[in-house]
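Given below, in the form of structure tokens, are the structures.
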Structure P
Amino acid sequence: MKIVADTNTFLAVALDEPERPAIIALTARHTLAAPEILPYEAGNALTALFKRKMLSHAEIAAAWSTIQSIAVELHPIDIASALNLAVRYNLYAYDAYFLECALSLRVPLLTLDKEMKRVAKMLSIQILE
């Protein structure tokens, strides 16, 4: 099965967060997919953690290496459709990109974001938990 995985799931795995084992178990033997913006959003999140003095340069490099080692299909999305979702549901565009990706691929979504889960359910997107 193909699964759209949100950036926060990649970060949780790369940063060895408590959700890591569950994410790995949920995604084992499945194909991961994400919108093309995944690497950029992950990089932005890592540098945001650095700016808040939560990660060192070495920890960013290690996390980025881990993220890059995770097999994921990157997909183009319809940005106009995603922006419509963002406005309609009062979301950040980045969150809407992942919802749009799951909608267009007609696959489940894996996210740690409660608001994305709420909207996904409204859009009849299956949530993996």
Structure Q
Amino acid sequence: MLKVWDIKNGKELRTLKNHTNEVNAVAVTPDGRYAISASGDRNLKVWDVESGEELRTLRGHTGPVRAVVVTLDGRCTLSASDDMTLKVWDVESGEIIASFSGEAYLSACAISPNGVTIVAGEASGRVHFLQLMGA
């Protein structure tokens, strides 16, 4: 469940429901149109920020999703999961563009300002540096 607040007056605008487990992370596209939530239910959900409507569910992880980040152009989102994978998704279609497998669960991910370098943190203590090409 996600709650959307009006920070000017401190009032709740809406609550977004449909995950069946805890929400571990949320990212917003740079244009502010979409929010992407990562959950222990193994899914990500893409929400319309203005209406609160669930637009699509991103399915493909086999473990809880711990982290989510959106690329600077807003076209892709990255997710890190207990299933030891980092996935790159097309936000509009919901399709998996790429997948990286680690040796332990992945608990964090980030993308650099250049929009190409991905950094993923692993439970083993490793930090992986990857390049996103052609997305």
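Values quoted throughout were computed directly from the atomic coordinates according to the rules given, and no laboratory measurement underlies them. What you see is a predicted model; the values in this text were computed from it and never measured. Cβ atoms are built from the backbone, for glycine too; each structure is taken alone.
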Discussion item. Of the structures labelled P, Q, one was used to calculate distance in nm of label points 7 Å out along Cα→Cβ at positions 23 and 55, giving 1.6. Name it.
Written reply: Q
Worksheet entry | Source structure (of P, Q) for helix-only ellipticity at 222 nm (-39500 (n - 2.57) for each DSSP H run of 4 or more, over all residues; to 500), computed value 0 | Q
Discussion item. Quick check for you: by distance in nm of label points 7 Å out along Cα→Cβ at positions 71 and 119, which of P, Q is greatest?
Written reply: P
Fill in: Given 3.1 for distance in nm of label points 7 Å out along Cα→Cβ at positions 39 and 87, calculated: source structure among P, Q
P
Item to complete: Please state which of the structures P, Q yields 0.90 when FRET efficiency 1/(1 + (r/R0)^6) of positions 7 and 103 (r between Cβ atoms, R0 = 25 Å, to 0.05) is computed from it.
Response: P
Worksheet item: Where does the value 14 come from, among P, Q, when relative contact order in percent (Cα under 8 Å, 6 or more apart) is the thing being computed?
Response: Q
